[in-house]
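Below, each structure is written out as structure tokens.
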Structure 1
Amino acid sequence: MVGKEQAPSGFGGASGGPRVDNQWSSSRGFVLATLGSAIGLGNIWRFSYVVGEHGGGAFILVYLAAVVGLGLPLLIAELAIGQRTRTNAIAAFEKLSAARPWRWAGWLGVTVSVAILSYYPVIAGWVARYLVSYAVAQPQDPTGAGFAASFEAFVADPYQPVFWHGIVIIAAGAVVAAGVERGIELASRILMPVFAVLIVLLAGYGLSLPGASQALEFLFLPDWSVLLHAGTYLAAVGQAFFSIGLAMAIFVTFGSYLPRGVRLPHAALAIVAGDTFVAVIAGVMIFSAVFSYGLDPAHGPTLAFVVLPEVFSVMPAGRWFAVGFFFLLLVAALTSVIALLEVPVSLVMAKLRWRRPRAAVVVSAAAFLLGVPSALGYGAFRSILTTVTPLLDVIDYVSLNVILPLSGIAVALFAGWVWSTADALEASGLVTRPMRHLWLWSLRVVVPVTIGLVMIRGLGLI
């Protein structure tokens, strides 16, 4: 929407200047939208099973250290790059450096975003299918083996996963096509408050269950022995990046829609704090139910689709708890798919000079086609490839353990060493000299070295 209205102020920033198309209407709208992009399946589904696999409380402490020490500095850097350049993720790096090879830093982020977009909506489609199933009727299946078989039959079906994947892409594409303010921001203003109310209600219900005290002990009384395992640190760093949405070009893109007067540190802190709070509350909600019915918290990725349905089948008002849970999960997933989709849409708009609706339709169609192999990866496509590991799992592993860390290292090195130091410090919005230099040297040394070591260890190279 083009006009001469005043640009919003917020977080201590200045206001004023012409409104441009593709801009947040307010700082509050920006924070809600970025929270929506950060809060997703990683906070509820993935966080819970990763915490379960790595011993609970001690893992959470490592995760929090990764969020504050690695995630927050990198988040400020990405937002600053986007806000300063006001352009897409590829052009942003070209604009800030005369060294043309650094454009690959932007391409890495876009590659991560597209790779995750090829399977993330597929999992979101599973969530949508489960939500509809529980909304229509309580699935009747008295044994855990039966729930596992039901899930396996669904993901191996040649039609259903593709159908639900398509529904998610259509919904996300419609929001992105509507624009930054009227689409992404408006959807976030509606969905995020609903999400907040739901997660508090469900967590409150979880705390009323008999296993709540055991869940709290598991989450908040550390088992220090898990710190002796290198896998704990790898999982914590990977979870921090996946959960917040770092190094995926999302925050460079979203930051580009911010007026230059808006300062970033408070916004970044709000995003990180909100994202972490949701993950922990989701853990309380899920593990209270898991421990109440004597199930194993270290059940892996099928926690939401096999273990919890078993719980829902025997707990009081289980069907309605399931409806609330899967609706919560779908809202979280949808807001993240919207953010992932916005990255290539903004790039296509800039490179091909297309209007947003056309770019959104074409990119959404491409994202759907790109996701079909992952949707069929547990059934028809798996038999074609004759692989032991489903394609979705392969893409997930390569994205999170190779491309994502490389992208994070590239952003950190660019902001810390390549970008003009004076410009970077000014763009960060940090006021005090100690905080500025702490941020700068975190990007120069701490972030790239830590991510690099974790990535190498995770790949089994050391």
Structure 2
Amino acid sequence: MGHLNTFPLSYKVRGKRIIIVGGDDEALNKVRLVSKTTASIEIYARHLEADFSAFPCAILRERALRAEDIAGAALVFVAGEGEDADLAKTEARRMGIPLNVVDVPAECDFYTPSIVERAPLTVAISTEGDAPVLARLVRAQIEALLAPGIGKIARLAGSLRHRVESLLHDGAARRRFYEDLVTRPGLDDDGAEQLLRSHASHGAGQGVVWLIGAGPGAEDLLTLRAQRLLQQADVIVHDQLVPTAVVEMGRRDAEQICVGKAKGHHSFSQAQINTLLVRLAGEGKRVARLKSGDPMIFGRAGEEIAALRKAGIAYAIVPGVSAALAAAADTAPPVTLRKLSSGFVIATAHGADDGDLAHWAALARSGLTLALYMGKSIAAETALRLLAHGAASDLPVGIVVNAGRSDSASYSGVLGDLARGAVDFAAGPAVILVGRAVAHGDWSAAVAATTRNFKVA
């Protein structure tokens, strides 16, 4: 491991002066950076080339720099060259004032990091001037991970410090309270006070259950909110279809419970899952209920929400990319297409009765696109029943197995072919897309690694 040539710290500038020497765009960039502080900003330049009007708090000195201008400053930035730049560098060094010379790392006493600002929380990323582009990329990743309201929570934590010390005398108890507080970005002052009283009387805060959509399986299709909550969860209760890589995006010390509802094998009944969620949250734990796809689409979230409501447990829903949308993304059929398909219907083929099939056939005739889940083993039977209810035999059909994943496989054809034979499907969950818009997808590229057409038995 290498050693740092700089020591990261936070430097107090409240009530102090920051001097910027130069009037071009480089100087403007520094003004944009330091304007986030409460310091007084003074700009010295003989000619102001950039437009500083967006920063009325900055004091413009359109004249030559004098030595006494530097005296007493907290920081000095030099942007550009010339007599004023040389004087600023000489006087800053003579007076022991930290100096930054833009784009000249060898002359800098300090570097300006890429900053993620959630005042009063600040995250600074620095590469000691070697790779500023890398610092910006890392900053973008951290920006995505920090909830916009986390700065408000930091201020709340500061305002409650004396109350916390008076009510929670044990260091571990205080730590648990602060951990609970900072993982609830939507909390207001009254909610924070209520949370503190709960910790003081019960030793722990109220639990919560987050019903999180894990998407179709690819880690990079997980939403940013889902990532944040997985990092905050004490327990992750996940379905069988959620890949291990997604589950492991949670905290390393989080308990993981697989409730294992795979086809033909239910290690937990839905009633047991409901009871488990209520019990864990009732113990004051933050529970991530991780479901494949979107929790509100064939995820039985309604039953879990009803159980949580009945028990008075707080919950929140985090949407995910559903398999039908991932299938459309893999193969590019526009499921709604102007003058051809005015709507999109998601349904489950497994257990569908004749009434359902008649309705779907009518919708398909009207131009809507169907996305049928859980129908791989009965695909031919479903197609035959749709034909019996009036669906056209030349209606385009596309089937995507493991949509959104690296091992995705696709099949294309028409409804009549599917009804006459069985598809030799790849292993994994499938989505059957039916409708005129399906023909507008890019099926040739999607099926390059496997058979293109239905295999007729």
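Nothing in this text is a laboratory measurement; each read-out follows from the coordinates by a stated rule. No experiment lies behind these values; they were computed from the predicted model shown. Cβ atoms are built from the backbone, for glycine too; each structure is taken alone.
With percent of Cα pairs over 41 Å apart coming out at 14, pick the structure among 1, 2 it was computed from. Clearly, the read-out refers to 1.
Work out the source of 3.2 here, i.e. which of 1, 2 gives that when distance in nm of label points 7 Å out along Cα→Cβ at positions 30 and 406 is computed. Walk me through the numbers on the way to the answer.
Values: 1: 3.2; 2: 4.7.
It was calculated from structure 1.
Taking relative contact order in percent (Cα under 8 Å, 6 or more apart) as the criterion, the highest value among 1, 2 goes to 1.
Comparing mean projected area of the Cα convex hull in nm², for residues 70-213 alone across structures 1, 2, which is largest? The structure with the largest value is 1.
Check the numbers for mean count of other Cβ atoms within 10 Å over residues 174-181 across 1, 2 and tell me which is largest.
When mean count of other Cβ atoms within 10 Å over residues 174-181 is calculated for 1, 2, structure 1 comes out on top.
Can you spot which of 1, 2 the value 44, 29, 15 was calculated from, given it is semi-axes √(5λ) of the Cα gyration tensor in Å, for residues 78-341 alone? Value 44, 29, 15 for semi-axes √(5λ) of the Cα gyration tensor in Å, for residues 78-341 alone corresponds to 2 out of 1, 2.
Looking across 1, 2, the calculation of helix-only ellipticity at 222 nm (-39500 (n - 2.57) for each DSSP H run of 4 or more, over all residues; to 500) that yields -10000 traces back to 2.
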